[in-house]
Structure I
Amino acid sequence: MTQTATPDLATVLRAAIAAKLKSVRVGLPARVESYDPGTLTCSAQPLVLEGYLDETGQRQTERLPVINSIPVVFVGGGGARLTFPVAPGDTCWLMFASSSIDRWVALGGEIDPMDDRRHHLSDAVAIVGLSDAASASAAHASAVVLEAADIRLGDGGASDAAIKGDAFLSALGTLITAIGTAVGGIPGGSGAGTGVATALTTFQNAATTYTSNRVKIA
């Protein structure tokens, strides 16, 4: 008959501590499954599997559950906020609060959580924009780049089109040249046509004083 050795106290304590630490959540990458722009919350699937040893000593893995109603973190302050679309498939970083945040999310301010759980899966917030090495795209080395099909400066209802400086100057130059040509063709209008052309040249030469070299629009 095979006898099983009784573990010593140190072994038992290490096993107990390891088992407890497995339930302490700090941060994990996740994939956005859905997003609600009305509540600024998402559902996300953690992307790192849980590992454990089965009864035969073989390593097994299992997927953590999808986490729902996760507040999405957007940069903001002083009454202003920078938001952007969040879509299923986006990768995010989940941070897990050390205390329950359910009542804080619902009420705000200083609250009694009424639940003393710690580092729980359901107490996550999401920072969207994380990339793994396989899918990361290179960032511009010296520019702040905003890339989207629709960029709005102002509140969500902003609708006025932004003027594209170089394209606008080119179109304006074409218009003024056409006006100068038309005026010059009028009997006695040659002097006016020359004046229009001179004014256009002066306007174009001064372009560097009123166009930006730091802000570029695609």
Structure II
Amino acid sequence: MKKRFVTILSSLFALMLLVLTVTTATTQAAPKKFYLSSTPEPKVIRVAIRENNPWGHPDPRGRIMYVKTYRWNDYLQNVLPIEWMPSWPQNSLRAGAIACKMFAWYHHLNPIKQSGFSFDVDNTVNFQAFKERVNQPETDQAIQATQHLAYVKSDGEIFELNYRAGYENSANAQYRNAQKMSQWGSEYWARRGYSPIQILQYYYEGRQLVRIPGR
């Protein structure tokens, strides 16, 4: 009985140590509510740059090498061509531009600390894939066309516009219940004449497209 008790106690200690290790590795404050009426659009964003995997791509599990601050628009221009295909219809790219912007805006307002670094996002699919100097004319156009717009909750709260790839040639309706947009789904609807707001409303229900104050 005594041996069993010691074994249980050791297991509990190991579990507590694991929880403590995870907690200290990544620290993120409880999300606060921010509203468009009182929250200016960011001018910069801090990006944690992770080491590459053996294939030369940023590794989501790789160590953080450094954190670099980018101008807001430069960051968006070098995210969208990776997350959305520049060859897709412009309405798909515009819906994607708004999604990428609101995702980054939310995380700028809710930064994290990890491995001794403080940052808003990293350069991997942990957040949004990012790489310098990959911007394209088609995606730049989409960002320019939507720069004055934000997609927020009905009370103006800024929230994370999450998205997933989904499947080609499909509306990917399964993501509607999860309040996520399908990237391939945006392409599907754009080819069927949907506007950017119609695409956004299909996936994110109960939200509104509004003008950013001062834009």
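None of the figures in this text is laboratory data; all of them are computed from the coordinates on show. Keep in mind that what you see is a predicted model, and the values were worked out from it rather than measured. Cβ atoms are built from the backbone, for glycine too; each structure is taken alone.
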If Kirkwood radius over Cα pairs in Å comes out at 18.8 when worked out from the coordinates, which of I, II was used?
II
Highest-scoring structure on mean count of other Cβ atoms within 10 Å over residues 52-59 (candidates I, II) is II
FRET efficiency 1/(1 + (r/R0)^6) of positions 116 and 132 (r between Cβ atoms, R0 = 41 Å, to 0.05) gets 0.70 when computed on, of labels I, II, structure I
Value 22, calculated as relative contact order in percent (Cα under 8 Å, 6 or more apart), assigned to which of I, II:
II
Value -11000, calculated as helix-only ellipticity at 222 nm (-39500 (n - 2.57) for each DSSP H run of 4 or more, over all residues; to 500) from one of I, II, is from structure II
